[in-house]
Structure I
């Protein structure tokens, strides 16, 4: 028998179903295509203006370089680049897991014995955060080695602006990229001004900000650094940390896209094989690094991660 309430429900308009997340995301692709097309048309239109043409002749896209800039890319830098790409991939992956997991059910507590024994008891953290800290630590150690070698070998001159003309040249290079008239590619000798500023921002701004904000958010340190709450509150650190994550994601997407569309073989030889030719060694090393990253990505299943984490701490399961 139908009740009065159920009869009323028959005449109520049904609520429109919310579009799925993937449906909403699907609009991003055509929107990006349209926006990119408009940018290309606008850049070509600007580049055709006499004043802009004169500007681009004066500033072709390459900043004035110091005489002491080293030529070429050393082997250590190629290996550092490969390791950094590997570590940052999993730093971003685990960071996203930490941010998006609302109710974690697996936790890890460090074993407070041996050479890692501390006066204060260890703090319990989620297994996702443990993964993030592990890859962060590897990335930071690799970064320290990178900074030491960068300044010891003079390679810092390739990515640090030393002349004010870098800014108008960066605008010129940006217009060339946007109009699909690629700037002259001479990465073995020097980077164009936009590349130089981008690499400087990554190495000397984004990476330190990510490290400092990550340390500020660290469970063990944040509890002991209450005096910094006024000058560097945790919410500010979280927002900066997430903004840096987004910056790295955007940079990596654009960087990889340009590497593959502006002479992939030569670029990969520079970056992975430290060679200035059109051979295939850099491509094979790059392909091998992708296979390794995919294997680790697929192999880092919860059971495997728990087994590895259990070697240095106690795993705790919490029912949801």
Structure II
């Protein structure tokens, strides 16, 4: 009987990790509140990642909405010091997850801290690529969590919902051969940033990805420029967090802006909100409304700057 029980337990554990969910979910006992986002940031930095953003959302939630159900709600972004350069050199779209995100949250009255991060398969599905580098980055992240939090319970999210929408929204702007690249970049960024505030978007972090790709000017990059903006709209993450806090793995949204040296165009794009709806199974009507409005608003900004 003991063997049967053990076999059943092993089967259930294996089955939970063989689900087709798009999110790695970790649950860590944190009754004494000793585990903090700063500890997780340090662990990631020491484990081969580079943390770009560690944003505590409790203050903004309380300031704008007067209340929150969480005592911890942090958005963290990071990239792999070992593999990101190679990945973005090969696939321009990979910048949509450079940096990638991790949601860190713990509800009031709860003893468990939760971590949420996209699987490599989910990233590949969204980007439309299959490459072992995605698995290598995933392995780095999982190794950091398992090393520093060995008692963490690891599961995968529920199976994702099907969607017929494009998972990365992109727009292009043609560039004349005789245009100065620095002027093109400066004007494009100026127009893009001017469009954020009227629609309520904020930029908690900005990254010159070409500095990573050129190793600070030591090697050539296939891009004239490559920038990424971490974009956030507070009503979106606040409303979604009420029912699907694990969707915080998508926040803030990384917007990529690049021009390849062998192309006469600037490309701008971001992982569409349909990923939130699909991967995190966001079905609450208020949350869906906020997400779809954000998609529409951000598309209108990108249309304006690329026309």
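Given that helix-only ellipticity at 222 nm (-39500 (n - 2.57) for each DSSP H run of 4 or more, over all residues; to 500), derived from a single structure, equals -12000, which label among I, II identifies that structure?
Derived from II, not from the others.
Given a value of 146 for volume of the Cα convex hull per residue in Å³, calculated from one of I, II, which structure does it belong to?
It was calculated from structure II.
Can you tell which of I, II yields 2.3 when distance in nm of label points 7 Å out along Cα→Cβ at positions 279 and 295 is derived from it?
For distance in nm of label points 7 Å out along Cα→Cβ at positions 279 and 295, the value 2.3 is produced by structure I.
Please compute FRET efficiency 1/(1 + (r/R0)^6) of positions 31 and 263 (r between Cβ atoms, R0 = 25 Å, to 0.05) for structures I, II and give me the label with the greatest value.
I
Using relative contact order in percent (Cα under 8 Å, 6 or more apart) for the comparison, can you identify which of I, II gives the largest number?
Largest calculated value belongs to I.
To test your reading of the models, identify which of I, II gives 3.3 for distance in nm of label points 7 Å out along Cα→Cβ at positions 39 and 167 when calculated.
II
Identify which of structures I, II gives the largest calculated value of mean count of other Cβ atoms within 10 Å over residues 95-102.
Largest calculated value belongs to II.
We did not get these values from a lab; they are worked out from the coordinates using the rules stated. Treat the numbers as computed from the prediction; the structure is a model and nothing was measured. Cβ atoms are built from the backbone, for glycine too; each structure is taken alone.
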